[in-house]
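*Asks:* Right after this note come the structures.
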Structure P
Amino acid sequence: MSTVHLIKLCVGAESIEELESWQSQRLAAYKRAGQPAFLRHTTRSMPKRRAELIAGGSLYWVIKGWVACRQRIVDLEQVTGLDGVERCDIVLEPVNHRVDPRPHGPFQGWRYLNQTDAPSDLSGMSAGVADMPEEMRKHLKALGVI
């Protein structure tokens, strides 16, 4: 079985740092409530390729039109909202891995992302590229310099 990923817009976030701040606040709330320190992102439908996703898949976040980072998917759980509607909680590892930025147009919901189409982690790139500011990296990428 091959690994598959999800890609989703991070609506409202201006940067990876803002996403991380929101997630830190959620983790602190979970800790205060005595809950496990895993992040949950609720979505409308349960992915049919569940086994492939939890076998090493990640959720890739699109921030301001760029695939910017990913988080490993720990589990997918069916949940019922207060309104009685069935939804899916995507349980995420609380670590964001920055990726080689890639432009991505808008879409609704989530989409599958095959392993071969997923951007590489910045940690695997040369130190000069990995260490430069995010906005500079995006501009250079858009110009085709990197």
Structure Q
Amino acid sequence: MRCPYCNSDNVRVIDTREIKNGFEIRRRRECLSCGARFTTYERIEEKPILVIKKNGEREQFDREKIVRGIMRACQKRPVSAEDIERIVDRVEKEIFESGKREVKTIFIGEIIMEELRKLDKVAYVRFASVYRDFRDIEEFEKELNKLKKI
């Protein structure tokens, strides 16, 4: 490991912690040359997961794309960054536990909607309106009525 400040490879680990239920390790390191401290993360190398889109195209799973979509739905809502990270962590966990190399967007979207419904109903409706591609006000009303019954 090289120091990001002075590029020296004379670095030592000063603290190690498991995070994300043991699937990731956080290490605090100190450069013995310049004294700077920095954090590194280690994850298990995973084979890429492909997402099958509605039109049949396949693309590599992109955690940040999911974060951006949830953030748009939660804009100006009382939803924390930690809440969003927790939702994305759940999506990743469900995908990896499924054991599949390819998953459909519907699988991902349903997990996100379930989590948003529990967290913030306005964010849920925003996400659902884009995800389900509401064509008119009647489709929107149907979704709101389902939400009222819950």
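Where a number appears in this text, it was derived from the coordinates with a stated rule and is not lab data. Note that this is a predicted model, so its numbers are computed, not measured. Cβ atoms are built from the backbone, for glycine too; each structure is taken alone.
*Asks:* Thinking of P, Q, which structure, once helix-only ellipticity at 222 nm (-39500 (n - 2.57) for each DSSP H run of 4 or more, over all residues; to 500) is computed, gives back -7000?
*Replies:* Derived from the structure labelled P.
*Asks:* Could you figure out which one of P, Q the value 24, 13, 6 for semi-axes √(5λ) of the Cα gyration tensor in Å, for residues 58-97 alone was computed from?
*Replies:* Label of the originating structure: P.
*Asks:* Right, here's the next one. When mean count of other Cβ atoms within 10 Å over residues 2-9 is calculated for each of the structures P, Q, which structure yields the highest value?
*Replies:* P
*Asks:* Could you figure out which one of P, Q the value 15 for relative contact order in percent (Cα under 8 Å, 6 or more apart) was computed from?
*Replies:* Considering all the candidates, the number was obtained from Q.
*Asks:* Please state which of the structures P, Q yields 58 when percent of Cα pairs over 21 Å apart is computed from it.
*Replies:* Q
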